[in-house]
1. Going by relative contact order in percent (Cα under 8 Å, 6 or more apart), which of structures P, Q comes out largest?
2. Kindly point out which one of P, Q the value 2.5 was derived from, the read-out being distance in nm of label points 7 Å out along Cα→Cβ at positions 36 and 284.
3. Compare mean count of other Cβ atoms within 10 Å over residues 204-211 across structures P, Q and report the one with the greatest value.
4. Comparing structures P, Q by Cα Rg over 2.2 N^0.38 Å, for residues 20-123 alone, which one has the largest value?
5. With helix-only ellipticity at 222 nm (-39500 (n - 2.57) for each DSSP H run of 4 or more, over all residues; to 500) coming out at -24000, pick the structure among P, Q it was computed from.
6. Where is distance in nm of label points 7 Å out along Cα→Cβ at positions 52 and 180 largest, in which of P, Q?
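Bear in mind these aren't lab numbers, they're just calculated from the coordinates by the rules spelled out. Keep in mind it's a predicted model, so treat the numbers as computed, not measured. Cβ atoms are built from the backbone, for glycine too; each structure is taken alone.
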Structure P
Amino acid sequence: MADFDIPPDRFKRVLRTRDVLALSFGAMIGWSWVLLTGHWVLNAGSVGTLLAFAVGGVIIAFIGLTYAELAAAMPKAGGEHVYTLAALGPVWSFVCTWALLMAYATVCVFESVALPTAIEYLFPSIRLGTLWTVLGAPVSIGFVAIGITAAVVMTWINVIGIRAAALVQSVITATVLIAGILLIVGAVSFGSLANAEPPIATPATGILTVLIMVPAMMVGFDVIPQSAEEINLPSRRIGWLLVLSLLMAVLWYGAVSFAVSMALDPTALESTSMATADAATSLWNGRWAGTVLIVGGVGGILTSWNAFIIGGSRVMFALSESGFLPASFSRLHPRYKTPYVGIWVLGLMASISPFFGRTILVWLVDTGSFSVVIAYIFVPIAFLVLRRKQPDLDRPFRVRYPSFVGIIAITLGLVLLSFYFPWSPSSLIWPYEWGIALGWALLGLVCWLFKASRTN
């Protein structure tokens, strides 16, 4: 365990149980529960959607268990990078971490575009004219202004300290929960099971359409390992909180989806672009309820954004410590003890992204989902290797039947990865999304050569 002792002058250990759960759960709920729920129910049916999230939750749970053991055993900033470096060496560790960094970065840049889209529902006149159009997507003055302002604020919050970021995360997550509870209570009180027909949509393959999206919805639990050095809790509890946050997210998506199906019949779902808000409006017979839902959705965007700034900057910190990025990325702010250079870089990317329109950014997010699954495969491999290489490593959270859990996690991860290849209907788009993946890989090669030059 000595290799993983943390110098006292690195990060501030301030995160408690509430902060950790808010960080992880907030990262996973995002904006999708507001925007995509109607799409899920139409494609899979009310019960079919529940089945998709249940199966997807089981898949991610196996992977999450390997994360939980490793996060408790090696509580260092960088998470996946630390585990895979110890187990697999620098080459594969870099592949894993570089893929993960892309996933985090794409979420950060997308949120600065998603935020004004959500706010437009509340204030329809915010566009204020069009600057230009990129691949059919208009770039509006108001959208750019909101995106840049939000990026600056989110960057500042994260620079001044993890305590401030965690406080913001907890407050906004509470807002999201209130909005969701409003919807669920409304469905129980005023909804109808007759609207939830059919339970399984025709064709039943629609369940697969929802299932392949579940991993993207669950991205975020891995923020806990990234911030492990800043968690002021026993190591064993870190593992348990990771598992608990995953369970909370699966239950959240399932409950919200079924609530929407009880509020709106298939005809109504087909005619709405914001099913969750319209469901709340219908259940409570007032537009105020839909407004509350959208406010919750805006909160989901901010919690996800905040969490991935935390995660992404810590990944850059770890890569810099290993020599793959310039040393400036591993500097901590002298006062706030935050990896401020990485935070600034993510903030700059988020500030620029509104100028490129929505189309390109959707491609980025799709590619980021592909890259995070790559990381999800490497972690259980590292889990199994370390069980053999370091059997005496102190594991405060110890997974039972490690071989079974590890092999199942790897197998399921490979199945998920296959969904992104050309033989799958959910394949990445050629040449755009595959081109982005290739470009990121080439940038990674540059970073590898940078390390090689420094070593020589």
Structure Q
Amino acid sequence: MRVHFHGAAGQVTGSMHLVEAAGKRVLLDCGLQQGSQELEAANADPFPFDAASIDALVLSHAHIDHIGRVPLLVRRGFRGPIWTQRATADLVPIMLMDAASLAESDAERQNRRRSAGEPQVVPLYSRDDVRDALELLQPLPYDARTTILDGVDIALRDAGHILGSASVELWADGRKLVFSGDLGPRGTPILRDPTPIHEADLLLMESTYGDRNHRERTATIRELGDILDAAWRDGGNVLIPAFAVGRSQELLYWFARHWDDWNLARWRIFLDSPMAGKVVKVYERHHGLFDAEARDTWRGTPNPFRLPNLHITETSDESMAINRIERGAIVIAGSGMANGGRILHHLKHNIGRRGTHVVFVGYQSVGTLGRRLVDGARWVRIHGRDYRVGARVHTVGGLSAHADQHGLLEWFGHFEPKPRLALVHGEDLAREALAGEIGERHGVEAVLARPGTVLQA
């Protein structure tokens, strides 16, 4: 068994690892690179392998940095099955159709503006490409060992990151590989805690927050309530860039739990994301995957997805109408890193206002607008224009859907004996810190995988 690392190897986005075993080729994730213009442009580059040579694809979860190049893989010749957890299989069409629509719209916009003689911009893939990919989906439940190819078995374990997220166990050639996928923290609202895994010959483990620990969740939630109070006093709006899957639903959950504490009835709350609205329906279909506390919350009043003052917008006209509101609005919109989507329009109208509060509730990749704002930029460029930042910018880190260093060390600690380890899905400072802790505690020398690295299990 050999593993070739092609993405999320020295960075957080673009997850993609190729396993060669039992005479077969299995791809783990096929994600989009996000961040700088150079990174995003590289998504159109040829794959470092022949797409038609891949026998099967396994998806850990439905975030776009793990699934975003699947339609391109299919367009370039892949015809094998795509295995993933059942809830993920319901989320994938929503995520990929949205990505294709955005790519087509962006290409159309650029083509309208291109100068004479400039080549026509072509979208990364189309909605037709997405439809072709969706025909290959093979849903699986958690905890069922399944033969996916001759000589290759997998089982999916709950990773506690987003709905349907999975760690992958893969058996072949008498060896066992474990791919952590993205691991959630213990105690994450709505979701169950990550399932421990005890045995592996080779472990590919994420390291997004390998160099830090999250603040206590109760303190984080208290901070969020304080921000909303301050924003109300300042007479402005609250803008929350949030991923359509996971973070948007968690925010609504906390709004329901603290409805009275935070006096939320005085606000107008907008989930300005047609995609997030569709995701809400998937969550409702898969409530059996919720933890016990979440099931109790959903039975209570108000229901997180049916808050009395919640408006789930669909049309662009509904979205634009929000920008006529100068105070008293909480707007949750994608993208979570503010590198596209409707949140950009709300930032354009609000970023210069002193009363505006912008709240980041997730990881901000290098090169994104979100990262620039978090790093204290006083001017930002949105849709080709420069805007002075007058708003207050907050980072509420305790809501992360990724395990922190303590959580990663705890999850790794369940393996006995300790497997060979490769750290992926993390920037170098995070990976180096986590590798150092693991080496000191367990005597394991972690490999910091790079694109082109090959490991033998």
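1. P
2. Label of the source structure: P.
3. Between P, Q, the highest calculated value is found for Q.
4. With respect to Cα Rg over 2.2 N^0.38 Å, for residues 20-123 alone, the highest-scoring structure among P, Q is P.
5. Of the options listed, only P reproduces it.
6. Q
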